[in-house]
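Pasting the structures in now, so scroll down.
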Structure 1
Amino acid sequence: MPQIIDGKAISTQIKDELKSRVEALKAQGVSVCLAVIQVGSDPASSVYVGNKKKACAYVGIKSLAYELPEETTQEELLALVRELNGRKEVNGILVQLPLPAHIDEDAVIRAIDPAKDVDGFHPQSVGALCIGQPGFVSCTPAGIIQLLKRSGIEIAGRECVVIGRSNIVGKPMALLLLQENGTVTVAHSKTRHLKEVARRADILVVAVGKPKMITREYVKEGAVVIDVGIHRSAENKLCGDVDYDDVAPLCSAITPVPGGVGPMTIAMLMNNCVEAAAAR
């Protein structure tokens, strides 16, 4: 039987540690505050924003919610970001993606003060990660590193394959695994012989965005499999990019969907907020 990596339990452990840090900061007169901006009413975004508010309340972080109508202009959104940049009591600014089609996401991300970029998406944050300098790291990849470390899984010297090359997961994931001394291959939709490449992995991180794409043909016996995907199946059940039932018997460890990577993303967002407050 594989080790089931319990993201719910590990995320709660991290949030409990952060709760203590927030109390210690408050005792020094430092409060932690996150501003969350949502434009429009995308149902998935509304769920994520709700979960972020709950996590803030649990950890003791003040949250400011800005729920803007779909027709908000880019200039109006940028003006709000600039105002929040200038407010000393706000430590972190998060603009929920995706934004409506008439708004340039890149321009909005670049407008956020890098010292408040708790999502880790600003080019300055990404550049710092590339050269191993301190800075905020994208929350999902940072959460995966914590899942591995806190589950006693060694990264150093292991063959790591990341399937997916997005700016939010694939690329930062590869950089973080390199920082932990893994030997890293980034694969994607254009990779030739993808199954053979994936089968080299001691640690396989899957972020392809296709439900149940990864079957046992992609997985080496004894591999650790981390599934970043989240989808609804035809039967309306949550599933990941990995066909869990097919793959799990081969693995030494695997993350379930739901309850694996998902809760860690929000825990690491809380961590970035606390780090931002402590740095100030």
Structure 2
Amino acid sequence: MTRIKFTTDSAADIPAALREEYGIQVLPFPIAVGDREMEDGVGCTPDEFFDLLLSAPQIPTHAQLNPYVFSELFERAWREGYTHLIHTSINSKGSATCGNALQAREEFYQDHPEAKGSFSITVIDSHNYTMSYGWAVAQGARMAAGGAEPQAVIDFIQDWVDHARVLFAPLDLRFAKKSGRISAAAAFVGEALGLKPIMTFTDGESKIVSKVRGEKTVISTLVDLCQKEKAPGSPYLLIRGNNREQSAKLREACLQALGEEPALEYPIGGVIAINAGPNLVGLVYRA
């Protein structure tokens, strides 16, 4: 009997309802807020974390998921009788986490050669962040619940992450500057001139697509780019932080331009907020 376990990390930003519906296990990244240690998404809501982030004297930091975390994950799944484990990971160019999962997989089969024929571990590098891969995991789990074969699910997730597009605008440049997503010089000029960057990721690398003046132009630029790039018939997702006003404006603009509701509107989690800031708006879609 085929039993598939779906796992990912907390930077996938999969809402709790979807995780619970499809039994997706999310590995939380460790976060340090001053002297306080916490796990991403555990013990507080995204909105509570936004408040914590903004009130912290220094921007919190987060660490990678180490090989031991994955060793424990693989051991438990194997002993629980799963035949397949599909792990979809945060961008390998931004975190050593994906490499640690691959290392742990190699060590697992060295320790348990008898598992090779009965327990398959697949590690997929999303080359991206947030629901660009979280959505693929949720939809893959939905496919499996409907009886899809493991390879069909793996092919779907891989195809989705290969074509997924994250488009976002940090409206407060402090966090993107601190994380290196934009240079200090660019942030200084942007703040001085009121320019907001429209950003994405290409081959795992952050890229500024455009620089626009004012939040109204941010919304129209995001929608125009999505309208031009989104694959026909594919869904789009709305990314929100703590700026409910701009999120509502983006939603309305998308409804008017695209003629359809978003498949999902969701808040970013702690890891994404630390690197991009809580004050952002964005979209996820298949290009």
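Results, tabulated for the structure shown:
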read-out	value
Of the structures 1, 2, the one that 18.9, 57 was derived from, the read-out being Rg and Dmax of the Cα atoms in Å	1
Mean projected area of the Cα convex hull in nm², for residues 31-126 alone - structure with the largest value, from 1, 2	2
For 0.5 (distance in nm of label points 7 Å out along Cα→Cβ at positions 135 and 263, calculated) the corresponding structure among 1, 2	2
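Here, each number is a calculation from the coordinates, and none is a lab measurement. Given the structure is predicted, the values throughout are model-derived calculations rather than measurements. Cβ atoms are built from the backbone, for glycine too; each structure is taken alone.
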